[in-house]
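Any read-out appearing in this document is the output of simple, stated calculations on the displayed coordinates, not a laboratory observation. Everything quoted here is computed from the prediction, not taken from an experiment. Cβ atoms are built from the backbone, for glycine too; each structure is taken alone.
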Structure P
C-alpha cells in the first residue's frame, strides 16, 4: 500500500490532504473514496482492453486506429450508420474517457446478466449517477456521439502466442462490439426515455468477454472516469499485477509504445504517464509499482477485487 493510502488510514482524509503537496491532494481524495468503499461493486472489462485501448483524443473520421500491447494488437476501423432519413453517416473511431465508460458498462452488464442483450434504461442512468456523470446537456451529447462510434466501428484483436517449443504464431478475432442498438434519444430533456434501448453485443466479442473477463472496482472507475490514460493504466494493472510470478521491469520505451501514441517523444510522454499512474495506483491500494529512471517495476500484487467465480 502506498504512502497516500497509509496517510489516509492513519490520519483521515482532511489531515492527509494537509500533509501532501497541493498537487497531490486530488490523489488523497481518490484513495480515500476507494478505501471507504464498502459496497465493493464490480465492473468488468475484456482482457484485450487491458492491454490495448481506444485513442485518447479524436482522430479524423476516416482514420483507422492501431494499438499494440503485450502480445496483442487492436485494430479499430470506422464505420457508417443511418441515423436519419439521409444517407448513412461515417462515424470515426471511439475515443476518450466517455467511450471507455460506455464500454465498461456494457461489458459489466453482459457478464452480470450472462446475456448478449443489455438493457440500458434505469440501470444505466443509476450507474452513470454512481460514476458522477450528470445525465443531461453536454454529457448526453458526448455519450451519444461515442455510442454511435462504438456501434459503427469494426474491431480486430491480433494475438501472438508461443508454443512449448518457443515458436510464435499469430491469430486474430474479427468482429464488432455492438450488433444492434445503442442509439440514445435525441430529446435530452426527456431523461425517462433517454436510455430505453436494448443493446445486443456482437457474438464473437461477447464470447471473448465471457471467456476472459477482468474484474474492476466500481469506486475506482468512478474516481478515474474523466481520465482516459489513468483508466487504461488501472485496467492494465488490474490484469497484470495479480498474474505476475515475479517482479517485472518495463522500460519507458515500451510504456510509450503501449500508452503514449499521441506523444512523439518518450520524454514528452513520461510526465503524463507518471501523473496518470499516480491516479491509477491511488485507486488501486494493493498495487505495488515502482517508478525509476529506466521505467517502472511491477511487483506481484493482490487483484483490486476477487476473481470472478
Structure Q
C-alpha cells in the first residue's frame, strides 16, 4: 500500500473511532503533538487564513468566532495580526480551540497554553495533505462524515484532471515565478513543493523539478529563467487587474529572448489561492490545466 493511501486509511479509521466515542477523540497535529478533545468544539479562532479556507470549504464557518486581519475567507471578529497573536482578544472570544499554521506561528502555542487555550497546528505541504487535512478539521468540528465525503470529492476532482493530462503526448515546459518589482530576486518551486505537484497534475513539465529548497521553494535570478527557457511562465496576482509580476517580467531586458516572454505565454493566477496548500488550489489546477491544454 502506498504511503499516502495508507496514511489516509489510518486517518479514516481514527475518524470513525471519534464518531463512536467523541470523548476519546485525539489527533496528531502537523507538529506531531497529540491533541485530545474531551468535548465538542463549538467556538473556534482561525489564526491562519490557510485554515479558514478549509473551514469555508467544509461549510462550517458558523463555528468561527475570530479570524486575523489577513483573512479573506471568513467574515468574523478580527483578532489582529497572525504574529504575535493578540492573546487578550482571543481570551475575550472564549474559544474551545485556536487553529494555527506552522513556522512562524509555532511560538504562539506556548503563549496560548499559559491561559489553558487549546491549539491545533495545520501545515499541509502537498495534495495528499490537503484531503487529509479536510478530514481532520471536519472531525475536530464535529462533522466527520461530511468531511470524508468532501475530502473524497476533492481527491476525485484533482485526480480526474491529472488522469486526463497524463494522456497528453505533448506537454509544455513551465516555470512558476514569484516576482514583484525586481527580477534579480525571484523564487520558484521545485521538488517537495505542492506547486511542483500542481504543475504536473495540470499537464505541465516543471523545469524547476530537478531542484529543491525549503519545502521545495528556492531563490533564483534571471539567468536561471534564461537557461531553462520555458514555454509558459506562471505568476501571481493578488487583486483584480494586478499585473505587477507580469509587467516586471515583460519589461526585464535580461528575459527578452525567453520563449514565454517573446510569445506572451505568461499566465496569471490568484496568488491568494496559489500561496497555500488548501482546497482553493483546485481552482488554480483547473485554470492551468485548461491553459496548458490550449498551449501544447
Structure R
C-alpha cells in the first residue's frame, strides 16, 4: 500500500479455467465423471465459477463473459452464445437488467433458468451487482444445488457434499466480513459507481456519495457540474474515510475524483465489476476484496 493506501484489485494475467470468452470448466471431484455431465451455461463468470464449485465433475459449465475487458451491460451476444444458452440443461443469468440479452435468450429455451437477482429479491431498476451480497450468494448457491439434484437425483449425496464444501469457504468470507465490519464501525465512504454497494453494506460502511452524482451514474447519464463539485469538495474536506473506484469504468471524471481523494490522503479501494481472471472462484474474489477494504479502513 502506498501513502494513499491504494489497494489495487485489478486485472492480471488469465489463468486456469478462465482463458477465453466462452471457457468451459469441469471440476475434478464429486458427482461422477465429465461423461454425461449436466450442461450449464452462465451469462457471467461470477456465477459460472460458483456453478463449477457446486457441481464438480457432474457438470460442464460454460461462462459467456469472463473478462474485465467486457461490459456485460452492453454485451452483444453472438449466434454461438445464444445457441449455448438455449441448449443448456441449466442456465444461470444475473438479471435486474444486467444481462438482458441472456435473460431474453433463456426465455425461449427449454432450459431450467436460475435468475440470481430474482432469487435475491432485486427487480429491474435495482442495483444488479448482486454477487457482492453475501445473502444472495448463499441463496443462489442453494438454488443451483437444488437444480442439480432435480436434474440428477442419483447425484444428490455428491451435490450435497459439494454444497457443504462451498459453504465452508463462504463461511470463511463471512468471518472476514464480521472482523472488517467491527473495524469499520459505520465509517462513511463514497464511490465512483455503486458497483460494490452490497459488499460495503455487508461491511457496515455508510454510503455518503452525493445523491445527484449517485443517481446520474445509476442511470448511466452524466453528473452535472454541481454534482461533481459536491463530490470533489466532500473528498477534499475529508468527510469520508474511503473512496471505492470501479477501475473497469475509468474516465476523465473518475480521474478528477481520484485526484481529489489523493489530495486529502483518503484511502482508495480499486475493484472491477466483472471477476478478474486471476481468481478461480467467486469466494476467492470476495475474500480478496474484503481484505482490501480491511486494509484501507
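Worth a mention:
- For mean count of other Cβ atoms within 10 Å over residues 91-98 computed as 25.2, the structure of P, Q, R it came from: R
- Structure with the greatest value (metric distance in nm of label points 7 Å out along Cα→Cβ at positions 243 and 259, set P, Q, R): Q
- Identity of the structure behind 3.6 (criterion: distance in nm of label points 7 Å out along Cα→Cβ at positions 155 and 203, calculated), options P, Q, R: R
- Given 34, 55, 11, 0 for P(r) over Cα pairs in 20 Å bins from 0, in percent, calculated: source structure among P, Q, R: R
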